[in-house]
Structure I
Amino acid sequence: MTVPALGGAERKVTEGMFVPGVAWSPDGQSLVLASRQSPDAPYGLFTLSLATGEMHRLTEPRAQAWLGDVTPAISPDGRTLAFARTMTRAESEIYLLPLSKTLAAEGQPRRLTYENGASGKPAWSPDGKVVVFSTGNAGAMSIPTLMMIAASASGARAERAPLGEGGEWPTISRDGKLVYMRWVRDENVWRLPLADGRPTGPPERFLFSTRRDVEPRYSADGKRVAFTTDRSGQTEVWICNADGSGQMQLTSFHAVITAAGRWSPDGQRLVFLSNKEGQHEIYVISANGGAALRLTNNLAHDSAPSWSRDGRWIYFASNREDGFQVWRMPPDGKTPPARVTRHGGYAALESVDGRTVYYAKRDSRAVWSVWKMPPAGGEETQVIPSIASWGEFDVTGQGIYYLDSAQAGGKVRLLRFSDGRDVALGSLEKRESFGLAASPDDRAVLYTQFDQESTELVLVNRFR
């Protein structure tokens with residue numbers, strides 16, 4: 001839509017599948033925006049004529065890209081387009097595309113940044129010599145930071161803008177005023193005590209700090225918990241005792257995202273993911289720390305790892321073939337993975353007896369649900385029609401614990417195996433963050449919520 005800057009009637013100029021981020025041409029006659037032709041395709045960049053409504057493609061990312069090409073920004077002279085090419089959830093870099101006077105692509109995009117992380121949302125300095133962008137973002141589990149790099153750079157690392165952390169979505173006026181968004185947040189893990197499938201008291205904060213504490217996972221014996229936190233400056237996997245004591249950092253990858261730690265059945269190892277090498281890969285590490293073993297090596301987005309109950313398999317999600325599917329492989333790093341699901345799947349968890357694998361799946365409305373099938377393949381059946389997100393369910397011998405909504409007031413629920421009843425156990429006071437875990441003895445549920453969340457606009461005068 002367009003609307004006069006001083007107010008007035010709105011006008012629809014086009015409709016389709018878009019993501020936030022629109023760039024005006026210097027003459028105000030065209031837009032560059034990110035669009036895709038089908039729900040399964042990555043986003044590419046297109047020019048849109050405001051006079052005719054015609055759209056012409058500028059970029060075409062790899063088919064397996066997580067989002068594709070997004071957040072365009074046209075240089076002040078109109079001859080270069082900066083954008084983020086997002087290949088995985090935490091792997092995106094800034095690219096520059098030369099443009100003709102008519103906003104047609106002249107050549108191929110050139111990679112500008114080499115931050116090995118989630119770089120995006122570029123903005124140009126008034127003279128067109130510097131690109132300001134953010135690296136890290138909420139979705140990639142890292143605090144975003146504003147960075148700067150010369151548009152003429154080739155293979156150099158960007159420098160951090162002297163503005164502190166928490167900066168996203170920069171925009172710069174023609175006279176050098178910078179405005180950016182800063183997100184203030186505090187995410188903590190809460191514990192709901194249970195007995196006989198019922199709460200025995202109010203929830204209490206379990207893992208908390210002034211940073212991000214999310215994604216709790218119990219060990220098979222229920223004596224320890226793994227979780228993800230950015231207390232060290234970047235997200236890493238930490239572990240602690242089941243009462244919250246003995247908190248200890250396990251990984252030191254110093255990547256944009258290192259997360260999703262889950263215990264092996266014997267409690268001796270943990271599987272986790274990291275984008276240390278750029279793309280999301282799956283790793284295994286000893287519960288005592290030390291060197292990690294890399295299990296996957298693929299340009300696709302590999303995520304959500306878990307163990308089979310007998311320890312013979314690592315399940316994980318990957319979009320290396322037909323969108324996101326559940327795959328599995330031995331934890332030796334030598335055997336190629338084998339595909340499990342055929343119609344989509346994410347975040348697989350085995351039943352206690354190992355005869356069923358439960359997994360999440362998202363439909364065209366972006367609604368997550370829980371499904372089940374035999375581990376070796378077979379017919380799939382929907383079990384729960386709607387959950388808050390793929391990380392918000394867990395399986396014990398008693399049933400499936402899950403969160404039914406991501407909003408404040410969302411309920412922690414239990415679908416019981418014994419009688420099929422679906423019962424509410426408690427409600428979240430605030431919006432969910434990420435991660436739900438049930439203790440193996442069904443005596444507690446851990447969940448994560450935003451205890452503090454706000455955004456601010458910050459103005460910097462005479463930014464150069």
Structure II
Amino acid sequence: MRIRVLAPLLLAVSMTALAGVPFELPRDWLMFGGDLQSTSANPAPAGITAANVIRLRRRQVILDGVVDASAIYLHAATVGGARHNALFVTTSYGKTIALDADGGQVLWEYTPPSYRSLAGTRQFTNSTPVADPSRQFIYAASPDGYIQALAVSDGQPLWRTSITKLPRREKMDSPLKFFRGRVIAVTAGYIGDAPSYQGHVVILDANSGKILQAWNSLCSNRTELMDPDSCPQSDSAIWGRAGAVIDPLDGNILIATGNGDWNGTTDWGDAVIELNASATEMLGNYTPTNTEELNEDDLDLGSTSPVLLTQDLIAQGGKDGKIRLLSRQSIRGNAPHKGHELQMVSTPSGTRLFAQPAVWRPPGAQHQLWMFAADAGATAAWELDQGKLVERWSHPTSGTSPFVADGLLFVYALEGGLNVYQAASGQLITTLPCGPGHWNSPIVVDGMIILPEGNANRRATSGVVNIWSLAGAG
């Protein structure tokens with residue numbers, strides 16, 4: 001490991017009165033997006049402001065792999081018998097690495113048994129791990145199709161469970177989620193869509209790794225984890241950057257699928273699906289009226305995960321350059337629902353949307369709700385006004401999945417550089433230097449910005465994570 005230092009929700013500590021008792025907000029970032037909905041917005045002060053962002057110092061840590069995903073973070077975690085502000089990442093060939101966020105040292109590294117056979121091949125993962133609320137275990141995916149529970153203290157596996165019968169074709173693409181003792185994982189497919197594969201939602205018991213339930217986006221009348229060749233239909237990947245989006249009130253699971261057959265009964269390609277928390281019942285569904293055209297033209301509806309704006313409203317982006325506003329109530333039930341969108345707006349530059357939008361409620365203005373998205377040509381902001389998305393600003397800079405903290409919007413440009421904007425106005429404050437990326441995205445936590453860089457498609461076995469902090473910190 002080499003370290004270079006270069007010169008110039010629920011995160012930072014904030015003492016709040018709760019029933020007259022001081023309350024310390026947690027400083028962890030347990031999963032992609034920071035919460036079950038994957039809002040990627042930090043509701044408490046994170047320590048990075050418009051005044052100090054230009055004074056941040058960057059530390060680059062060279063890793064044994066490319067992290068084409070996002071990091072998670074635990075404040076003052078017990079690792080190796082000592083307290084560390086620790087970040088955790090999974091590399092494209094399945095190594096999960098714990099780092100000291102202040103000094104950049106590797107605290108432990110878990111290497112799956114398949115690493116030697118897969119390193120440098122087309123079989124890789126873009127998944128982000130998840131930590132359980134007790135901070136004792138993190139759960140990570142590897143491209144051999146396995147989920148593993150790893151001890152935060154030393155990286156030793158508690159269990160490993162395969163969630164696909166054909167990992168060469170069913171990809172571990174999206175972040176994992178954790179809800180009430182269960183790990184929620186989804187599967188996708190690889191570039192080229194070589195058959196056969198299907199998208200699966202798999203629920204695992206966090207203590208044992210036992211598969212509790214599988215829901216299949218094709219042949220959905222079958223409840224077992226299928227051999228992909230046993231279903232006559234192929235594709236319908238679940239590959240949005242947020243994976244499954246979870247309603248925190250009841251645990252209901254929202255997903256979007258990619259290209260595949262849609263028949264409104266057992267095959268659910270190019271659809272938004274809501275399942276109950278155990279994935280045993282479909283509660284709602286939607287597909288556009290031109291679903292056959294989307295399938296034929298490789299314009300996946302599910303290139304992003306659903307965005308839970310309110311208890312009823314969902315935004316759903318796609319590769320066709322559109323963002324659709326949907327009502328959960330209007331798509332309720334297992335009868336097929338085609339069309340009837342509340343609104344359709346263009347993606348930021350009218351091109352394909354692969355990044356997950358961020359959702360922000362400004363402090364002190366909880367009646368306001370903003371959504372930010374970025375694509376290969378622009379970054380844009382909308383405000384939800386009287387049940388409709390109203391564009392407030394747009395900037396002609398590319399980006400991956402945005403992140404909001406302290407009223408600032410952080411967007412990693414595909415060609416390199418981390419752009420920092422005033423969230424409400426779109427004013428560009430600065431661009432922090434870093435290399436190009438792909439699906440990587442930043443987190444802003446505990447006075448730091450943490451951003452992996454690189455592209456898994458290049459099949460490298462080393463990579464970089466950037467850690468920015470104030471001079472003298474760490």
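Rule-based calculations on the coordinates, nothing more; no lab input. Fair warning: this is a prediction, and the values are worked out from it, not measured in the lab. Cβ atoms are built from the backbone, for glycine too; each structure is taken alone.
Worth a mention:
- Ranked by mean count of other Cβ atoms within 10 Å over residues 34-41, structures I, II are topped by II, which has the highest value.
- Structures I, II were shown, and distance in nm of label points 7 Å out along Cα→Cβ at positions 314 and 362 at 2.9 was computed from II.
- Computed 43 for percent of Cα pairs over 29 Å apart - originating structure among I, II: II
- Among I, II, structure where Rg and Dmax of the Cα atoms in Å, for residues 194-329 alone as derived comes to 15.4, 47: I
- Structure with the greatest value (metric mean count of other Cβ atoms within 10 Å over residues 114-121, set I, II): I
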